[in-house]
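Only the coordinates and a few stated rules stand behind these numbers; no lab work does. Model, not experiment: these values are computed from the prediction. Cβ atoms are built from the backbone, for glycine too; each structure is taken alone.
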Structure 1
Amino acid sequence: MKLLSFGEIIWDVYSENKQTLGGAPLNFAAYAAMAGSTVWLASAVGADELGKKAIEQIKGLGLKTEYISIADGKATGQCEVTLDQNGVPFYKILQDVAYDRIFLPDQLFTSFDTIAFGTLALREEYNRKKLKNMLSSNIFSEIYTDLNIRSPFYSKESIVFCLSNATIVKISDEELPLVTQTLFYTILDLHEAVASIAEKYPQIKLLLITCGAKGAFCYDCLSGKTHYCPAEAVSVVSTVGAGDSFGATFLTLYDKTKDIPYSLRLSAKISAFVVSHKEAIPPTSKNFINKLLFEEKK
C-alpha cells in the first residue's frame, strides 16, 4: 500500500526536559511503514534546528519526506506532555506553528492508494482548505481518519470534515461521547453510535472503536456485522502512540488481506507492545513487528 499521512510533526517535551519526535500522523506513518506499507509524510517544519533534526529522524524511520515543507517564519511544532499515574498523557500543544501551514499541490505528483488524517492539523482554515482541494483533485482507494481529538483544538467543522470524507474511521471510546454529542446532540452507547454514524455518512466502510483495556471493535458498515478483539494483558507504562500503532497496523493488514479479525488481532498485539514502553515508537518496535508478522504470516 502506498500511503500519504497528512498532519502534525511535533516534538513531545516531557517534564525531565526530554524531547521526543512525535505527532499522531508521524507515529501512524512509522507503524504503517513497519507493517509493510510505503509511506510519505505530508507536513511542515520550521527553518530551525528542531526542523532539521525532525527530517533526519523521519528519514531514519523509513518514511519518505518529499511532501514535508518548510514553513517560513514558523517554529517546528512542540507539545508539553505529562503522564498521570496510569500512564495516560496530558498535552499542552503550542499554537501557530509550522504544521499549521502544510503546503501541498492540489494535484499530487505521486499516485497513492490511501490517505490518512485527523483533526489537530485541521485546526486552521489554511490546512482545511489545502486538504479539501487535494482530496477533490486526486483519487484514493481508501481515506482513513483517526479523529485524535485534542481539546481545545477541534471543532464540529473539523469532525464533520473527517467523517464526511473517510471510508475507514477510528474513534476511541473516550472520544465517542463527544462525537455523538456533536453530531446528534446526545450521548449514544457504542452500538447506537456506530449505527448512527454509519447511517449519517454512508461512504464509511469500517468503523474502528478502540476501548483501551476493554479491547477494540470494528463495525462493518456494509454487512452490519460487529467484530470484537480483546486487549492483550500487559503492564501499562504509557499510552502515547498506542492508537496510532493500532490504526496503522490494522489499515496495512486489512488492505493486504481484507480479513477484519486477523487485522484486529495483530493490531491489538502491537498496541499492547507499545503501551508497555514509555516511547511512542520504542527502539525495538521494528524487530517486534517483523517477528510477529513472520509468526502470524497470512
Structure 2
Amino acid sequence: MQKGEMQKEEIQESRIQEDIKIAVLRIEGTNCEDETVRAFRELGVFAEAIHLKQLYSDMIRDDEKRRLADYSGIVFPGGFSAGDYVRAGAIFSARVKSVLRKDLEDFIMNDYPILGICNGFQILVELGALPGFDEDRPLAETPEMVLAINNSNRFECRQSLLKHENKGKCIFTKNLGEQIVMFPVAHAEGKVTFPASAEKAYLERLIDNDQMVFRYVNEDGEYAGYPWNPNGSVYNIAGICNVKGNVFGLMPHPERAFFAWNHLDYPRNEIDDYGEGRLIFQSMIDYIRKLK
C-alpha cells in the first residue's frame, strides 16, 4: 500500500462512528466480506466480518464472541460458502437455522435490515427468509423458491443492467429512484425459480406486495433473454425483498460497483468518486439511523 493510501485509510478509520454496527457474516468459502466491510466503513459506520462460530461456539475466546443483538444490520456476502455443496447456500443456512433461528427471527421482526448478495441471496432463500410473504413468520419452515443452476449450465461473470422497479417498500433501494444501474454478476446458480404449480401466484404476490426490486434488462432498458438475463430467471428477476421490506436479496454485486472506477465506462464522471452500488449501502444506513 502506498503512503498516500495508508493516510487515506487512517483518516477513514478515524471518522467511523460506532452508533451503527454492521455484521458481515462469513464461513469457509465466503470471499466478498472484505469489499462489503470496506463499503460500509467508507460511509463512516462500523462494520466487521465475523465468523458464524463467533456467535455461538464455546470454543471462541470471550473477547471474540459476538451477539446478533449487538448489531444494527446483517449482511450475508457473496462467495461459495462451504463450497456450494448440496446446494448453493444450503450448508450456511442450515448452520444458521440450527443455532440462531430465534435470534434471526427476532432481528427481522424488530425491523432491522438484512442484506444478501449473490451467495447471500442463496442463503436467505434457503433460510426461508425470502420471498418472505408471511410477516408473522420471518423464516419459512422449508424454502419457498430456488436459485437454480444457470440456463447456460456454466459460471456467468459479466456486467448486468438492472431496472429498479420497487415503489418504495424495499429499504435498501430508497436512494435509487427510477433508474437502471450496472452491477456485475458472478454466479453459477442464480436462476430464480418458483414451484411450477404456484409460479403465477408467486409473481402476482411479489408484484402486488411491492416485493419486486430489480429485473435484468438490455442496454435499451427492455426485458431480454441471455446474455442480458445471465441465468434465465423467471420474469427476469435479479432481486426481491420480503413483505416488510427489510430483508433484501440480489444476485448482482453492488459492493463491486461501489466506486466509480469499478464501472465499465470509467472515467465517465470525473466529479463523483462513487458508483451506483454505493446507494444500496447508503440506503441501508439511512434506514437504520431513522430506526434508531
Structure 3
Amino acid sequence: MKNCEVCAAGLSEIFTVKEMMLGFRDEFEYGICQSCSTIQILALPDAITDYYPPYYYSFTEVIPKIKPLPLMKRLVNDFRIKKRYRKNENDQLKWLKPLGVRPSQKILDIGCGNGKLICELFNIGFQKVQGVDKFISKDIDYGHGVKVFQKDLSELKKGHYDLLMMHHVFEHMSEPLEELKKSHALLKKDGYLIVRIPVVGKAWEIYRDQWIQLDAPRHFFIHTEESIAILAEQSGFSITDVIYDSSGFQFWGSELYKRDISFVEAETKAYRRAVDFFSEEVLAEYEHEARRLNDSHQGDQAVFYLKKI
C-alpha cells in the first residue's frame, strides 16, 4: 500500500474518481491519508498533458490590453493602491490586501496560464509583474516588462521576488514539497507565497467521489490545513494566515456530476453555466451555505499566506 506523500502515514481508504470536467470519464484511483487527511492520486497519468487541451480554461482567458499608467498616476501609485485596498473594489486585489503589497514590489504568478491576472495587475498599477507556466508552448512578452515564462521554477532567478502567487495551481503539482522549496529560493528575505487551493471540507463529506474539486486526474493532491502546515515547515515557510474563500460552485458543480453531466459541453467545448441548471433561489442558498462554511473553516477552498523564514 502506498504511503502519504506529505506525512508518510498509511492511506486509510482507496476510491475511484472519473474525469468529469472535460467529460472523458477515465477512472483514477485516489487515497486518503489516515493521519493528515490529504486526498491524493495513487498513480500519475502517463500523458497528463492530454488533460490540458487547448480549450482548457486557463489557456483561453481573454487578455486585457496592457495600459501603462499616465505619469501623474504613477507618481501617486502607492496612495492609489492603498485607497483601492480600503474600498475592496477589485477582485484581483483582495488576495494582495492582507499583505499590503506595494505596486513597486516584484510579483510572480506561478502556473498563470496565458497571464491574464498579471496583465490585470499591471493595468491596476503594479509595475513589476511576471508569470511562469510550464504548460504553455512558449514564452509570452506583453511589453513593459510583463512576461510569462515557459520554464520550471528552478530555472528562474533566485532571491528575486517579493511575492509569489499560486492561484489553484499547487494541487496540480506532483511534488508539492519540492515546488515549495523552489518557491522559497525565488523569494527575497521575508517574502511571501500566496497559495489558493481546494481543501478537504464539508463538500467532500457530502459528495465524496462526485465532489467537483477532486478534478481527476489534474488534481494530484487535495490538501488540509494540517498537510499545508507540514509542507510549510519542511520548506522553510511559516503560515501567517488562512482565509477560506469557497463559493456555491462546490455545490452546483458537484450536483452536475451527480447527474453525470460534464463541466464542459462536448460539442461546443463551452463551460456550463449554473443558471442553465439551477434557479436563482437555489444558487443563492448555495452561496449562503458557502459563506457559513467559510466562517467555520469547513469550506472547500482556502488561501494560505506563507512567509519565508
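Results, tabulated for the structure shown:
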read-out	value
For distance in nm of label points 7 Å out along Cα→Cβ at positions 33 and 281 computed as 1.6, the structure of 1, 2, 3 it came from	2
Mean count of other Cβ atoms within 10 Å over residues 57-64 from the coordinates reads 16.4; which among 1, 2, 3	1
Top of 1, 2, 3 by FRET efficiency 1/(1 + (r/R0)^6) of positions 105 and 177 (r between Cβ atoms, R0 = 35 Å, to 0.05), largest first	3
Among 1, 2, 3, structure where distance in nm of label points 7 Å out along Cα→Cβ at positions 73 and 257 as derived comes to 1.7	2
